[in-house]
Structure formats: C-alpha cells, structure tokens
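What follows is a set of structures to go through.
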Structure I
Amino acid sequence: MKTFLCLTLLARLSAQMLPQAPPEQVGLSKQRLDLIKPHLEQYVAENRVAGGIALIARRGRVAYYETFGMMDKESRKPMPKDAIFRIYSMTKPIITVAALTLYEEGKFSMLDPVSKYLPEFADMKVAIPASNSVPWHAVPANRPITVLDLMRHTSGMNNQGPKDAKGDSIFQKLDYKSHILADGIKLMASAPLVHQPAVGFDYSPGPDVVGRLIEVWSGMPLDKYLDERVFKPLRMTDTGFWVPEEKWGRLTTLYDRGPNDTIVRATGDPQDGYKKRPIYFSGAGGLASTTPDYLRFAQMLLNCGQLDGVRILSPKTIELMSSDLLGDLPVLGGPMLPGYGFGLTVAVNRGPARTASIGSAGEYYWEGAASSIFFVDPKEQLLTVFMIQKRQGVAISREYKRMVYQSIVD
C-alpha cells in the first residue's frame, strides 16, 4: 500500500528562492555534488550543449544552484541564474494543477466525458489505416474520451495525429495551432483518433484540450486563469506564454541536435516565437519559465499543495496527481522510461526493481522537448530543476538525474 509523504538580480531572486543550506545540513554530499558541474561543462566543451542551470533542494532548502556554459554560444553570453527557458512539456503539470483547482471546486469529475463540456468531442471516430484488402476508413469510438484520458494520455490521440487515405498528416493540414484555442480545439476534434480510448498510453496534445476546458469551467482565458490561480499566488513572476520585450535579454538561445550530437542554432518560430503573444495557448507545451519560478512550483508540489502559507491544492489532490493511474495499460508511444507508471501529466516511479535505475518509488517527473527536466521525490523530500535548451537532448537531463541521486548520503 502506498504511503504518501508530506513533509538587483540577487535581490530579485531572493524573493523567489527557498532558504539555502550547506549540502551536509540536508543530507547531501558536497563532494558528490561537485561532480555535477564539471560533467556538464564537458558537454559544453564538446559543443553538445550551450549551457544551463542545475538546482537541487532538499528538506525545503536549496543545497545546489549552479550555472554552466552560456545562454548564447555565438555571442558567448554567460548563463545568468534568472535566464528564461522554453519549458515545452514541463507546461503540462502546470496546466494540470490549474485544472485541479477547478476539480476541487466541483467543476468536473475525472470520469466526465469531455463532450459534456466540449460538444465537438461527441461521436468521435477512430482511424483504421489501409491494409492490402481494406482501404483507409474510420469506425466509431467504443466509448467517450474522459478528462482523465486527456491527463494520462489515454485519449486515443497522439502528437503525430492520424493520417488520411494518402498517408498525409491530418493534424498538419488542419493547422489547428494557427487559431485561437477555442477554434483550434474544434479543429483537433474534427480529426479521427489514432486508437480507441483507454487502450494504452500514447503521448498526445490532450493537455491542450485541458487548457480549453479550463476556459470553459472558469469562464476566463487560459492565460488569465493561470496568472490568477497559479503564477501570482506562487510568485512565479517570469512564467507565461510569451516573453515581454523588456525580458528578451534573458531569453536563452534554442539549439537543435546536429551531426554527432553537437548543437545547431534553431531558426524561425521556435527561436523567436516566444517574443510575441501567441494566438493559441498550448497547455501541452507553450510556457516559458525560469529556474526560480519552476522551483517554487515544484516545492509547492513537494509541500503537498502549499508554499509560503499559500495553498494551491489539497494534499489529497496532490496524491491523486502523483499516483500511478495507468495501471496495466501498455505504453503505445511517447517518452516513457522503463518501470514508470503515469499520473496526471507526470510519470511516476514504480520503484528501483521496476526501473532498474537509481531513484525512489513514488518519485514523479516530467521533461521538456528542449531537454529541461524536473522531479519531485516525496520519500527523500528532494526536488531538482534542470534547464537547458537543446531539442533531442534528453539523454543529458536523464543522466543528470542520476547524478542528483548519487549525492544523497543521509
């Protein structure tokens, strides 16, 4: 049975940061922590990452907070501790917390059909690919998509989306992200599903739909609701769907994976899109944030829903979010590590015997497309936030995670 455990720049950062402590006071080894930065700087020397920030907190105090490399390799601009990062899928847990504030107010049940609130999701179809004897066709979904399905990625959607009879992406043709959220979600719902609902985990844009549901449940635009119920109460002053012009100097440069795992500067909208207010607020991956901001969010989770006297969620709601709700359902596609289950937009560690890796049963985490990662370990009262900006570079962040755990000595 699961036991749920609850236990200037500097001037600006101090308002956001937790108290700091020498590593030994919180059961971490300084000698072992000191292995982390040189290891990450080796990646910089090898041109495999430009730079980043690593923060580790335990028992409510920050024991490690280091920058490495540069925020912009070409200009050799150093990485500041208040650098702004595109957090991509680390948006998902934030959207989930916002939705759960409305869950606690009785606005919905996890098992409610999504079509109860968004009629466009009634009578969904499932795409059946062509075979040698049967052309491409669609069949009715065997049951409605639920809110739970959206949050645990069992809706039958996936990020690639279905293909039409010619093998072309229907999502790409719909271009739903070029519309406001309400209209974009209607376009998304017009496409057939890839799988029947609840047959397995397949990583999807379901949290985008959750973002639209938040607007329906609250009667507010998604960005305004996040500001009112999450960002302002937690003093997450640099988190949002776009970066104001006065903060552009802190927005890190985005890099793609190039030949031999080296970095290549990204171009176009991925690089500069965050400098303008988006048309479509993506709950699946649209936020930018900083290490201090995400620290406050993660510490709120570790504190069972509250921080600095402000309660966002109840302990029981955090327990629901961080429980394995996937059970025996298979993983059909997506970035899931072996031995992990899945809760509400976070992967949940089923224990070292299942993961064959260092960690704790009940630890939960998620990561972003540009290789940022966070995790919360209630058993060890430990959290980390690791920020870099390299797409297709998650091996680095997962390696970093192991180095965090090896620093625990008490």
Structure II
Amino acid sequence: MSDVRDVIVIGAGPSGSVVAKLLSDQGVDVEVVEAAKFPRFVIGESLLPQCNEVLRKAGMLDALKANADRLGFQRKNGAAFEWSGEKTFIDFRDKFSDGDGETWQVRRADFDQLLAQETAKAGVPVSYETRLVGYHRDNGITELSFESADGERFTRRTKFVMDGSGYGRALPRLLDLDTPSDLPPRKACFTHVEDHISDESFDREKILVTIHPENRDIWFWSIPFADGRCSLGVVGEAHLLGEGTPEEILRRNVAQVPNLSQLFENAKWDMPFRSLEGYSTNIKGLYGDGYCVLGNAGEFLDPVFSSGVTIAMKSAELAADCYGREHRGEVVDWLEEFQVPLLAGVEAFKTYVMGWYNGKFQDVIFFREVNHPTAHRVTQMIASVLAGYAWDTENPFVAQHARKLNSTADLIRAMR
C-alpha cells in the first residue's frame, strides 16, 4: 500500500465529512483530519432544505432522519420575521424550485458528530485533535505536517488536499489566501437556553428572525430545538451592539425588543455565552495546484439566512464530483466546474445579505399586498432562495438576483 493518500481532508465538519463520504463512494483513498475533539460546540444550527439533497447524494440523509428525534433535532419548514410588532413568514414548502421544502434545526455538536461517524462507518479514517501546521508541495505530492494534542509532530503525504476547516481556515492561513471581505465587519453574541416559551403563536418549525425596533442593522435569531431548548443570538456591527461581555450584550439587546423579552421571559440561561467578530471572509481563489477550499474555509457571508452549512455542502458536492472524475482519468477544469458554479450561488446569497442590511430585502420580506397579481409568485421565488436553492438558475431571483431584488424593492417602496 502506498504511503501517499489520494486525498486528505482537513476538518470533519459538514463539508469535510460530506466530501470524504462522496469521495470514498467513488473509490478514492481519502482520510479526514480534524483539529477539535468531537463533539464540540459550533454555531449555525438552522439547516436549509437544499442540504437534504447533498446529504441524500452522500447516503447520509437516512441516518439524519433515524437519529433526529433522539438528538432533539427540530423539523423546519420556513422562516418567520418580526419587526416592531409587524410579523410575516416564508414557507419553504411553497416555493418555486423543485426539491425538499423541509429540513431540521440541529445542535451542531451532535449533527457534525453524526456526519463524521457516518463517514467513518464507510471506512474513511477520521482523526481528531490533530492540527495542520505545515504544507509543502513538490512534484505533484503534498507533504502535510500535523501536531497532535500531546504535541507530537508527524507528516502525511497526499496527492490532493481539501480544506473543510471552517472558521479555522487552515489552508488560507498557511498559503496566504485570505483577502478582505466586502461586507462590513459584524459581531455575533449567542448562547443556548432552556426557553420555556409559552406563546402558542411561536412556530417551532421555523427560525425566527427579529429586527431591532430602533436599528434595522441589528437582528436576532431564535432557533428552537425539539426538546424545549433554543439557540438565541444577536448580530450587528460592534459599535451598535454596545460594550460588555457577550452575556451583557445579548441580554441587553434582547431586553430592548418587546417580542423577544416576552418570548424568553421565563428562559433559563444555563449555557456559556460566546461571540464571533469579523467573521465574513473572502479568498484569492478556491482551488490551486493540489488543493481546493470548501465552505466557510473559503468564503463566509453572514448568518442571517443560515447559508453557511448549505454553501459548505454544495462546495463538497462540487469538489467530490470534480476530483472523482479527475481520479478516473478525466480532464477537469476546476475554475469552470468548481469555483465558478459554487460562487454563482454564493453571489446570489450575497445579494440578499447586502439587501438585508441596506433595507431593500427587509422591505420585500415584510411586504404583503394580496391584490398584487404577481405577489404569490414572487414570494415563491424568494422562498426558494431562502430554502437554499441559490443554484437554481431557472429562478429569476437567482439568475438575475441583483436586478430582481432592486426592482422589486423599488416597486414596493413606490406602492407604500
């Protein structure tokens, strides 16, 4: 047996586990190396229905369904929005694009571990508490240097590296691939609570996105799980959120929003408070000689539409297809067959993220004009985007995302 793997995947999160499983299914000799000890806490609990398609292709969806109740995963069919007493929602089941209209809200510690376990069951070696510290490529072979939890250093040799390290951004840091994001730096403060929500109008099958009543640049997520717990967080530019610890910032901002303070008035805040800051990232390129970068390790936008895991899984699907065909002797154009199609969906998501913060997409979301002849069709197209189908170019709100959002927002503002 050769001491050179076909592929080494950095990171056992959703992109890493999914790409390793997809590669293994194609007969590729693949190994996964993860820096953390699983299970581990990570944010990003609200999946989008597009994720189901990739999990189904990887043969992992049945395992998710079989373990959802045991792990307290909550069925999810849409997103609810609230601003100063104004309420609306998007139902993913009533959408333009084909595909699933429901998915789950998950604790990422359990979800990520489940995917990693499914990958290991398929015969893929998965190592934990092993950090990538060095990278050297020569004559078509990459030598990777790792450090274990006890400080031991060792090397592995591979033909190709796929970086699914998420916020760790292992390869971008080692290869100096990072570039500034064109999104303003924002901060998120969050925790999990035992919610004790008694309001019967609260729909646990939808993520609740709440906008601060006095500053539309600040918003909150409430992601319920099936066992009476909830992920709760606030997002905004740091100077808008104010000073203090993550707990002080989150509690203070929640208290400023009537519907949230009432919703969580009986909540038990029983877990550590955490924060992320300046998390939006960009990269010089998503592939190079002997490597590609997946998901959040390449580009992360913003948590507002829960696109992170969806982009991660889509990147895994595209990368596995490209390498699998290359492994079988085909010539693959990584620019046209990996980077360009992946970024097409990312750019569509980005339009709506930017539209959220400049107010245009918020206006569209909260607009309900029953007598408008195309209102329902527009809502279905938007529902498809928010359900993660940002690669469906049959949808005008994907194919012409900027023009369609701008024209729709202009029309709505003119009608008000």
Structure III
Amino acid sequence: MRILIYAMGSAGDVHPFAGIGRALKARGHEVFVITSPYFEDVVRRAGLEFRPMGSIADFERVQADPHLWHPTKALPSIIRNAVDPSYGPILEHARELHLPGQTVVLASSLGWGAMVVKELLGIPVASVHLAPSLFISSHRQPVLHGAPVPQGAPRWMKSLQWWAAGKVVDFHVLPALNRFRQSKGLPPARGMLSHWHSPDRVIALFPDWFGPPQPDWPAQTHVTGFPMFDESGLREVPADLEDFLNAGDPPVVFTPGSAMSQGTAFFREAAGALHLLGKRGILLSHFADTIPADLPDSVRHFSYIPFSQVLPRAAALVYHGGVGTCAQALRAGIPQLVQPMAHDQLDNLSRVRELGVGDGLHPRQFKAKRIAAMLDRLLHDAALKARAVEVSKRFDPAGWMEQTCQLVEALDPELTSAS
C-alpha cells in the first residue's frame, strides 16, 4: 500500500505522523510525508519519503506571528497563512504519487485539501486528530477559549453554541476553500466543523480514558492512543544532560512549545519561580534569545531533548498544554502545571485536572510567585503524585500503534476507486 500523509502544523503536530509513518513502513508499506520543508530532516531521519508543502520561510513566518498564540486570533491567522496555501500542493502531490487501487491518505486536522483529493481522485482518506478538542459535542464538550456555555448547561444550549462557532469557522475558511473547489469543478463545501472529518474514517490518536468518545461524535471515529514519537533514537541527546541530571535533585522542566518564538516572559518567570523555590530546572526552547542571560548553575537551557529522555527523571513539567507534550508527561507519571494560550490547550488542561494529575494558570497569572506557589503545592501533594504514577501505568504505546496501523490498512483503496 502507498500511504500519503499530510501533516500540517508545528513539531507537536508533525511528530505523531512521523511515528505512524515509521510503524507503517515497518509493516511493508511505502510512506510519503507531505509537510513543511522545516521538518524534512525529521522525516528523512525517520526513514520516510518526503514531499514539501511551502518553504521554510513560509513556516518561519507563521511561527513568528504573535497571533499564533492568541486565543481568538490564532485560527484566522493559521487559516490565512498556512491552510489556504496548502490546497494546491496537497492535490499536486496526490496526482503525482497516486497509484490507483493502492493509495490511501492520512490527513491531519487542518489538511482539508485532502477532501478534494478524495473527490477528484477517488483516494480513501482517514482524518487523524491528535486531541479531543477537535470533536464538538453537546455532551462532554471540549473546553475552548471564547466558548461561554458551561459544561453543565443543557444540551440544546451547547448545540446552539456549536452552531454559532461553526458560522465563525465557515466565515474564515470557506471563501478560499470554495474558490479552490470551484476551480476544480467541485461543488462548494459547507459546515467546516463537520467537513474536517473524512466520511471514510476518523482516527483519534488519544486513549479513551483521556478523551472518552461521546454519543454525537462521527460514527466512523476510532479511538486508539497517543503515538509517543519524540525523535528518541534519531537525535543525539546533549552530551552534558546526563551530568546535569546526576548533579542534584530532579529538575522542573519548562517549555512553552516548539513553535513559541515569543517565550521571553515565560522563561523569565520560570527562572524567577525556580529561584523562589530553590529548585533546579531545565528550560527547553529552540529560541535561545528568549532565555534569560546569566542563568545559575542550577538551571540549564537546552534547545531540544526528546521528552522520553528527560521527563521520567524530572520533578514536574510546566508547559503550554499541547497534547503531545501532555502525553509525554502522563507517561512519565509526573505533576503538570499548564499555561494554556490557544488551540487545544485549554481543553487538555481540563482533562489533566479531571485525571487529578496537575493544574493550570492563565497567561496573565503566569508570574514567578504564582508559579512557585502552585509548583510547591503540586510537588508536595502525595495523592496527586500517586495518581500520576497510576495514570502512567495505563500506557500501551505498542498496542495503540498496532491498532492505528490496522485501521489505516483496513481502508480499501480498490473499493473506493471503483465506487
């Protein structure tokens, strides 16, 4: 089988698809990952074929946009600067690589151009969603920025909220998407909150104890589990990491996410909180200019460390709430402090709280004294730490990946192309 993977977003969005691609290739399939050239090295080190969408400059321009981390401005910015330009390349690569009767597509949540591929070329498509927030529901609804209806509200009120939210999403998405569809002779799309779920198959890459399926999720949804790919074994661990970890108590790890280029305030407050607590710390960021100068010997900055190489030896994780980072902390069995900014982060925090393994601070509250006080509480909460260890024992990465691969293999290209 030839598998085309359209992976859009930051490292936290692309890594899971590289992990799935590696697993599928190991099962004898031919795998192409279509994503930003920013991730070409990751894809090729994973042993997969690569095809570019856009340029490195395009990715860095999106990454540098401060709206990327705004709770309400993020979606319009991403649609305008990343999704709208992707429709043409997605179709072009599909036409080049399509082997009739042998090809399937895996599309990330923003890979809406894959629906055009399905309609024009008859290739089956599986929508692959990384977080429960991608599924609207009038039962256990996702917790999103700007959504005023509370969890305990009547279902009719929640449904009204999602109808209104759908109108907002359509306003931003449909003009460019439907111009592209019209240019290819296709009818206009409607209702993007449902259009981003392929009718062929939807794969939810999280376990049911993290995001329990709701009665009004698409019937074709299959929940598997976290992919857990973090480049471990493909990237060298910093030579001095082991020495630092062995030099004292387990450190608190801080990261605002791989794409956060405006993390100066985050790391300033992190360093202040560590000073107040008298704790050792690790600051993770590609953007060295966001790290405070003159860090004490008890605090170290690293550009990148696979989470699986450091979190099991950490005291706690303080981060932005991205689902992949959340999964790594859950597996490590350590307390979490989340500072949600946009996207799926507020909903992931709600699930961390429901599991009883951490807490969070609004960005306006993310100040050294508040961070130190909350970390002190989390680090001394024996019941919370016991729950974190219990949750870590629920992990079955190999079983989850087996399930995911079987769902991909069960898509029938011959049946779809004949219909």
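Before moving on, here are some points about what is shown:
- Of the structures I, II, III, the one that -7500 was derived from, the read-out being helix-only ellipticity at 222 nm (-39500 (n - 2.57) for each DSSP H run of 4 or more, over all residues; to 500): I
- If distance in nm of label points 7 Å out along Cα→Cβ at positions 255 and 327 is computed and equals 4.5, the structure in I, II, III: I
- Among I, II, III, structure where distance in nm of label points 7 Å out along Cα→Cβ at positions 31 and 287 as derived comes to 3.0: III
- Comparison of I, II, III - label where mean projected area of the Cα convex hull in nm², for residues 95-182 alone is highest: II
Computed from the coordinates by the stated procedures, all read-outs in this text should not be read as laboratory data. Small disclaimer: the values here were computed from a predicted structure and weren't measured. Cβ atoms are built from the backbone, for glycine too; each structure is taken alone.
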